[in-house]
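Please treat every number below as a calculation from the coordinates, not as lab data. Being a predicted model, the structure only gives us computed values, none of them experimental. Cβ atoms are built from the backbone, for glycine too; each structure is taken alone.
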Structure P
């Protein structure tokens with residue numbers, strides 16, 4: 001600053017004064033950009049109508065953001081240990097908070113199918129997913145086929161805003177046929193349909209099932225009563241995309257149809273040219289890896305829609321991070337990891353552990369100890385997931401089998417991705433060594449390194465990092 005004042009003192013000419021003014025202006029702009037104009041905490045996809053300036057031409061005419069998520073399948077956070085994974089309640093909550101900060105009305109709904117594996121672990125997941133959705137202030141929730149299959153879990157969470165348009169649930173389930181919500185003078189009608197392929201499952205659960213066509217006709221007629229202002233109707237359909245589109249032909253005034261049937265990636269299709277005739281068909285992505293963001297104008301019309309990946313650009317929500325920590329702790333304390341040993345090995349042998357293998361294969365053992373496989377269990381332990389049944393199968397030897405890994409205390413020799421994780425159960429080979437034992441192929445690796453859980457996995461690229469046979 002002293003040098004600046006010297007310039008000012010010497011500024012007996014107009015040039016000195018100009019230099020001083022320019023320097024002050026530059027300092028102000030740099031400080032403003034660093035302190036006031038903070039960058040967005042996430043990267044939005046190309047084509048998004050959300051930009052850094054919340055007063056942009058694309059956004060200023062919007063009245064409501066409709067946010068669609070769901071189809072979690074029990075994934076409270078992404079499954080896998082590599083970078084580039086998508087999903088998780090922490091990122092979802094952060095994005096919702098970000099949207100609400102843009103001074104627009106946010107309407108958050110989910111398409112259901114929240115937990116798919118069942119059992120005691122599924123019940124714990126259901127509880128924590130329900131808690132997460134309540135904290136996120138969900139306003140509509142579809143009752144999908146996975147909820148239908150696990151009815152006993154969800155009877156404890158009837159406070160969630162469910163709807164089931166073509167199901168007659170037991171009297172103990174007070175779930176309406178549709179939801180009617182007002183946002184900024186716009187009436188939003190929500191309907192949830194199950195495909196006819198789930199009729200048998202519904203009957204097995206003691207429910208009356210109506211065809212999607214009949215159920216929607218009755219509910220749509222009842223829902224439209226006494227509505228005079230702007231209206232947006234939305235159908236969430238659990239079933240094949242073609243069945244949904246065939247059904248949509250009979251309801252041209254319903255502009256938004258969301259398909260739920262385990263799609264890997266989201267997809268958008270718009271049919272019809274004129275404004276009053278357009279129908280938007282959105283495919284939801286499984287494991288809640290993306291959100292659909294749909295902009296509505298003041299008349300309730302769809303202005304645009306884009307899918308937002310829940311990726312690493314989105315910071316974790318503190319409150320969901322705490323909720324997930326509680327979930328991990330509950331799983332650890334449940335003792336479920338000790339109750340999973342129920343299968344016999346297909347070969348009829350038992351797991352012997354890598355230490356026994358290395359006695360005859362010391363060179364291979366030394367090489368294996370240099371690979372990430374040799375400390376795969378410690379990766380889980382750092383995350384507190386070393387007692388999570390879903391994680392142990394790919395981080396230990398033989399988890400789920402009677403002679404396989406049970407716990408760090410009981411079966412320490414079966415920790416990590418050991419010899420038998422890839423080469424198979426070893427007792428028969430120890431008893432009668434043979435050259436043909438334990439051949440590894442690409443499919444061996446893909447049991448754990450799936451595209452979704454290990455998106456960067458390349459067999460030919462990764463193989464040299466773990467190969468350890470004699471050359």
Structure Q
């Protein structure tokens with residue numbers, strides 16, 4: 001890549017975006033629309049970050065989501081941008097959740113579950129409690145009833161991708177106050193398949209971009225502010241990319257764990273932000289069956305939260321279900337400590353315990369073990385920490401001592417090095433909208449950097465659309 005030393009021509013020099021999750025693709029797409037020459041690099045063989053799907057196998061249909069199962073909330077500016085990207089006619093809204101189930105209380109419609117409502121109110125109450133920065137959500141809710149705590153763990157440990165002991169109460173209160181997307185689920189219309197899944201968003205954003213895969217960033221040579229020499233980005237295969245501005249849309253784990261060497265080292269305030277923030281594991285268990293035995297349970301349609309259970313949340317799909325696919329599939333999701341514990345278990349034990357829970361939930365006198373009877377092995381146990389080495393985690397989440405000042409430091413550009421990703425977003429909720437919004441903000445930061453300036457300290461990192 002050639003670099004013209006004439007300052008008048010610096011806008012013609014390439015911008016390099018590293019990372020093809022939704023943040024990186026959104027940033028690159030925004031810049032390309034503005035006629036900026038952009039090169040995009042991805043460490044993995046496929047693009048899309050944590051939007052990834054199953055491929056066809058004898059027991060599992062293709063197109064089942066290994067990452068994001070749905071869009072969390074369909075209201076607000078960035079949700080509108082997302083819907084426009086994939087086509088509003090292709091997305092519909094479903095309530096969350098349909099039902100709850102526990103061994104103690106049995107089945108309950110979500111709208112009628114007083115314990116679920118109490119758990120939601122306890123979390124919403126964090127906004128008005130002025131919790132100290134050092135207090136976790138578990139500590140803030142310690143006086144709650146045991147059933148309420150179990151339900152809060154099942155719901156919010158998955159929502160944030162970590163245990164309640166790891167969540168900062170004050171930081172969560174900030175996030176709740178800033179959240180504007182609503183609590184419904186945005187799901188794709190039509191039968192889920194290899195052609196109809198959330199990769200449609202990835203394909204839309206990546207259209208016409210120049211993307212190189214299997215290129216893992218290992219070193220960045222950047223310069224003091226005011227120095228106009230091109231940045232150098234070194235990749236594991238020996239290639240070097242020069243750029244006027246670089247956008248690093250990398251997972252927090254990759255940045256925290258030293259995969260990339262910065263020369264000179266990044267400032268202390270940036271490293272401190274990465275140390276305070278965390279990114280825990282998320283895990284999906286996908287089980288296929290020759291019959292959708294759950295359709296006899298009229299309390300639920302497709303989503304059930306299971307407090308105190310091995311599998312805290314389950315989604316059910318079938319040819320005739322609300323989210324249809326080619327066969328009967330149960331998808332379980334675990335975040336944080338639960339995901340780490342299950343990831344360390346033998347796969348056979350994970351499958352057996354999952355089937356036991358489903359048998360207990362749906363068994364009848366006539367068919368006491370429907371899950372075991374109709375199960376089609378081998379099943380899938382997918383850990384984002386262990387199975388995707390270039391990601392190594394599920395969500396970033398608001399921790400103890402976290403807050404908007406930390407997120408601002410994470411998002412703030414270092415000269416002509418710009419940063420994007422959900423961990424850089426002001427409202428902190430781990431979601432597709434936050435990743436997209438950070439990509440829009442990063443594109444704006446690129447423009448500022450190419451003008452020889454960075455965002456003034458204190459400017460809100462939420463994009464103004």
- Any idea which of P, Q comes out highest on mean count of other Cβ atoms within 10 Å over residues 189-196? P
- Message: If you rank structures P, Q by mean count of other Cβ atoms within 10 Å over residues 69-76, which sits at the top with the largest value?
- Response: P
- Calculated from one of P, Q, relative contact order in percent (Cα under 8 Å, 6 or more apart) reads 15, and the structure in question is P
- Task: Work out volume of the Cα convex hull per residue in Å³ for each of structures P, Q, then name the structure with the largest result.
- Result: P
- Note on the structure: The value -0.43, -0.75, -1.27, -1.32 for log10 I(q)/I(0) by the Debye sum over Cα atoms at q = 0.14, 0.19, 0.28, 0.29 Å⁻¹, for residues 221-284 alone, derived from one of P, Q, belongs to structure P
